Structure P
Amino acid sequence: MAPAEHAFGPFAFDPHRRLLTRGGTPVEMGQRAADLLLALLEAKGQPVGKAELMDRVWPGLAVEDGNLAVQIAGLRKLLGQGPQGQDWIVTVPRLGYRLIPITPEPVPKTASTPLLAVMPFGKLGGKLGGDAEQDYFADGIVEDLIIALSRFRSFAVIARNSSFAYRDRRVSAGQAARELGVRYVLDGTVRHSGERFRISAHLIDVETEANLWAANFDGKVEDIFEVQDRITASVAAHVAPQIEHAEIERSRRKPPGSLAAYDYYLRALQMHNTYAEADNREALIFLEKAIALAPDFGPALASAAYGYEHRVTMGWPPASADDRAKARQFARAAIAAAPDDALVLARAGFIMLAIDRDYDLGLQTILRAAQINPNNVTVLFVTGVGHIWAGDLHTALETFRRVVALSPGQTSGAMGGMSHVLICMGRYEEALDWARKSLAENPRFDVMHWLVTSSLGHLGRHDEAALALAALQNLSPGTTIAKIHQSNQGKYPERWDIIVEGLRLAGMPEGSVTL
């Protein structure tokens, strides 16, 4: 039988997986910190002697007392202060340390966070290059992946020491998943031949036994570290959307009466991704339901802010009495609820750009999001858009190129972003090519029609421009230059002026500004 979960204050600690969560969100911690915390929790508020703690954390090893003091200090910092401003771990003179037991705080039910285990990659074909240090290449890949994937907040990654318990065991992915209590397993192998190697990785949904994603990566032994970084970025960028898609499909199979806040959020995400007016309106209904059930659910708040912002910037009919105010309200609440969630920060930062017109703070907020999680393709896409609105065009172009290189097929927005930048640079043929590629992937996104039509207008291809404009008006009747220009300005208005000028050359009606 698996050990029972320990709960204290806003924390819960699963001793089997060595997983600490705060309010349902995983907290990263090392193996020794986990061993120390478990020893204190098992004492149920009673003091634990230093000698006993040393034996639990460093079994069979002779270490100095100072090491225990360092671990205690680190664990105190990790846990922060309790509700009365006290440390969770207190020193008991001449006895040792004890953990203050406090009744757990209620946590809003947003549904269980899906768990992922990154298993040790099997090494086939012997050591890499005959160098003992290179034999750890596979372990290094897995450790990097655990760190990179832990930056995503839509799922939790179990600790390294839990998954590495299987390093020398031959068990199936299903058995390991059952023992670890996870829903998804990322597994792989490393094959070596001469001076070359191949990494094979695959993601498994253990519940359905479906292989969600698989890929091979080739490289030379001499380029190990460069290839390791590339593999980490690519796998992280692919795995996160696949888990999100699987969770959406799982939510869709649930009967409507059983939906929790997390399920409403997942259903809204699927609709958000089409960038279509009708889907946007329905997504907002789901998000409002999610927020009603869990008012501090950061991702739902940020998505709602993003949805209401789209009503404004796309010139769509309002979905509330004041869509601008709604976008501001939800963006601020999202940052307060999840200040370290990269996706939340990216979306809230864009609200600052598009709604508040605070270009410097908005861009800085988006850039902070990209620093927190540089492998989230949605965050990178928003970063590129942020640079169009308030930053550097060349950086925007490179960011969009990275999204296209990393993303597992959902690149319509990034290709459209490249088109916008190329129009600003006067490279209209290239802009048209990328806009058409984007439109082929998502024909329901108004902005892609704007870019195709504007490119054709600048190129003087009037017959094609007229057809493109007709397709846009059929998708979004009543679209005018005034509507587009009114809500899309940015720190450098000329970057939108050139788009509008192309639309004017294509024959789009001027319209009038709504006050």
Structure Q
Amino acid sequence: MKMMLTLFALIFTFQSHALSLDFCNDKLGGLPIQQGGRIKPLYVHANETVKYMTGKSKVDGHSAIEAYCLLSFDSMGVENKVEWIASIQHYDLRKFLELGDKKETTFENLLKNKTELITEWRKQKEETSYKKALDQALRRLQLYEEIKNGANWKLYDKSGPAEAWLVLPEFLKEDKVLKAKENTSNPFEAVLFQSEKDYIADHGSKFKLELTFAKLRLPVWALFLSLLGLAGLVLTKGNAVPLGFAFTTVAVQTTYITMRVMISGRAPITNMYETVLFSGYAALLLALIVGHFKKDRQFIYVGLAYNFLSIMMINFSGGMLSGSISPLVPVLRDNFWLSTHVTAIIISYGALALSWILANTALIKAKTKGISKQEMIEYTDQIYTCLKYGIVLLAGGIILGGVWADYSWGRFWGWDPKETWSLIVLCLYMAILHGKYTSWISPARFIPLNALAFLSVMMAWFGVNYILASGLHSYGFSEGGAIFLGSFFLIQFIILGITTKSFLDQFDIKRSSDQIQENPA
């Protein structure tokens, strides 16, 4: 009732004074708001919200802040002509909404069908892709309603007996607005900016760091620099140019990760976005260090290549990897275990990814250009080096995870899907490493086996989250990704199918001798 009275008062104020919403612009980006369990700038929240709801950075030609602000004032009697468009990818959901071949509809249209959508969702007894699509549509629709009612925008208020975070209609009290109108022609802007001044006076401006962090767009710069480093390897014979770009990439990513740690107050490996980012960064560092001691230019290439793929994923993965910084669930709030167990696992994945890129490079190069036996031996040694680092780190990470599990859940091992698949990866790579060491696996077979073995890493890393979606590690789960993982597996199998036979025919001594015995003529 109190909120309704506030709304009526604000509607009267808007109409009485014919106020416009010219202040709904990017100047509001620095306002501190409370959302998602923490304090962050409006710029960050508006952009994350628009990206989540529409998959785009703008709404109907308006910036995220403009669109978010205009929709938030919609319930206060202000005319809002900005159309928020929802993407409807699932065929059955499009059919239910009678969209025909169209893959988009307005959120207002979804709002009209809200009751029908809820009824349809309740009818679905099994967790099918259709039910997930309905669930996603309803969650986004709920957020749309929350913004439209002004309840998603919480601002700092100290005008009462105690400081508080109030939703927009409660914050913009009529007496506060009318008082501000005495000193300015745009009282709503003045009231909003007073909230920022009050918060900074009471709590400081640390939250502004996130505004700088978001606007720098360092992942885009890191992607560009990694690409230039790879180009330098191709176009120059020396190491100075590619190393220059590689170290600049490391500096940019170090800055990005450091700022993220300062904002979140924790290690940067708590969700899929962060693990992909950190694995590429750690793999590049490892490759540069190993390459320096071995005096091997190939490690510059493989480190830059995997880092490039990792950064490309976090830049262009859409909703699959969310860069949002959110509060941690209680079990993850122990920074010691988070910084040791998870970090060790992710670095090990990076090291194993280096061996995967080397293996595929050798197979493709042998098929297209041809490689000598000496080059094949060099590839084998390089892959072997990466495997040793990867397996040691993975084994250490699993042991640390068991200790943390005993501390948190009262048992060292529970055959949770994440635990089980991590053990499968370790056993598989240990078998390959042992086979190589004892000559049970020939150098020629060692290379395609490593390309194939990395699929187990992808299953442990992505498959458990995106396909199995169960277990005590559910706090790391994300939406989507099944298509990505399926495509990854398919491409790898195609590469192996095209290259393996000719590779083994050329380099596998045992295979060649078997063929001679079968065909003595």
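Read the figures in this text as sums done on the coordinates, not as results from a lab. Predicted, not measured: the structure shown is a model, and the values here were computed from it. Cβ atoms are built from the backbone, for glycine too; each structure is taken alone.
Identify the structure, out of P, Q, from whose coordinates helix-only ellipticity at 222 nm (-39500 (n - 2.57) for each DSSP H run of 4 or more, over all residues; to 500) was calculated to give -17500.
Working: P: -17500; Q: -21500.
So the calculation was done on P.
Structures P, Q were shown, and distance in nm of label points 7 Å out along Cα→Cβ at positions 117 and 277 at 5.0 was computed from P.
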